[in-house]
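K.L.:
Each structure below is given as structure tokens.
No value in this document is a laboratory result; all are computed from the given coordinates. Values in this document were obtained by computation on a predicted structure and should not be read as measured data. Cβ atoms are built from the backbone, for glycine too; each structure is taken alone.
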Structure 1
Amino acid sequence: MRRSTFDKLLGTAGVALGVILLAMGGLLLWGSAYIHNQVTSQLAAQKVFFPPASAFAHPKAGTEITPSMIPSVSQYAGQQLLTGQQAEAYADHFIAVHLREIGGGKTYSQLSAEAMAMSPTSKQYAAVETQVQLVFRGDTLRSMLLNAFGWWKVSQIAYIVSLVSFGLGAITFLAGLFSFARARRERPDALAFQHPAREAVPAA
């Protein structure tokens, strides 16, 4: 195969792959921005705010702010919940703590089963039923926030992959152009692959 032909094939493959990677990077960047904007707008519409900084001054078990919330929740004191990181902190380190206190460590399914096993006329039925309703609402809000956090992560991953795609696309595209440029400089009779010359066999 002639060297110029081989370089043209490499150039075509490099340019084509580069265009595909650059287009993929553009789509991933668009997807990342779209998900990011959707998550932010949906969270903003809920108008959820973290407790003010003054609430974190004296954390105490059994109150709105417990000592376990200081390292993870206090950094967002007074802020509106708008990002995936904030949603995770609010769901796992604020709501989850209060749900454990309300249900005494029991899950919604455990409390619900306990309420169904009781007689509606029982003295404890009203208290357990209240726990069931509160835990159900808390679990619902928590799952929505964690879903927002999951999509926020997807947005971040798509953004990183888009940057990698842009980088690889640019490299392969430029490599393809370099192959085309080299093909134009090659001699028409130059070969891409040459077999080593066979050693002459001495005559007997």
Structure 2
Amino acid sequence: MPNDLVVAGFQDVMRSSGQGRWRVDGTTVIGDADARTDLFVDPGSGAETLNAPRLLTTAPDGDFQLSARVEVSFSDTFDAAVLLLWSDERTWAKLCFEYSPQGQPMVVSVVTRDVSDDANSFTADGSTAWLRVSRAGRAYAFHASIDGLTWDFVRNFSLGDARPDVGFEVQAPVGAGCSSTFSEISYATSTLSDLRDGS
């Protein structure tokens, strides 16, 4: 059942949707995805799965950065914690810390403009990583980090004229469910200075 949650650091309430549950514990957000939940529009067939639980807020008018330390209870392939930009069912983008088919935690990005463009980035050890989404003008950037200090560039892209909401998602596309924790959350109206210098 959709509900609104107050999350520290966000000016507006965050709205939940999809098949799962969200809760707040102090400054930490925990999301639980039901079985067979995902956000994906297959580029070959056009088949869509858009039922993953989302927790979103209205993005500011100008530049911003949202980052979080994510910890995922990996069990099945494609289980993931996600930072999400969401405009509508055919215009959105997600940065995932995801369990690969090879059984490795991996940073993955998906940009959807009618259909989904799916790209793997790099693998990591353990169940924890840091994710960041930034807006600079009309463009967005995804970065990820294994230590929360040095950031690796993942993707730079546009969603056209869309002004998406921003927030969190959890998914379990093939498994029985997935739980993910978002902590050390930082959300600020600041401009990313450089895409590739690791800052």
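K.L.:
Once relative contact order in percent (Cα under 8 Å, 6 or more apart) is calculated for every structure in 1, 2, which label goes with the largest value?
P.N.:
Largest calculated value belongs to 1.
K.L.:
When FRET efficiency 1/(1 + (r/R0)^6) of positions 118 and 174 (r between Cβ atoms, R0 = 41 Å, to 0.05) is calculated for each of the structures 1, 2, which structure yields the highest value?
P.N.:
2
K.L.:
Could you figure out which one of 1, 2 the value 0 for helix-only ellipticity at 222 nm (-39500 (n - 2.57) for each DSSP H run of 4 or more, over all residues; to 500) was computed from?
P.N.:
2
K.L.:
Using FRET efficiency 1/(1 + (r/R0)^6) of positions 38 and 126 (r between Cβ atoms, R0 = 30 Å, to 0.05), single out the structure from 1, 2 with the greatest value.
P.N.:
2
K.L.:
One of 1, 2 was used to calculate Rg/Rh (Cα atoms, Kirkwood Rh), giving 1.41; which?
P.N.:
Only one of 1, 2 returns 1.41 for Rg/Rh (Cα atoms, Kirkwood Rh), namely 1.
K.L.:
Kindly point out which one of 1, 2 the value 2.6 was derived from, the read-out being distance in nm of label points 7 Å out along Cα→Cβ at positions 70 and 102.
P.N.:
That value comes from structure 1.
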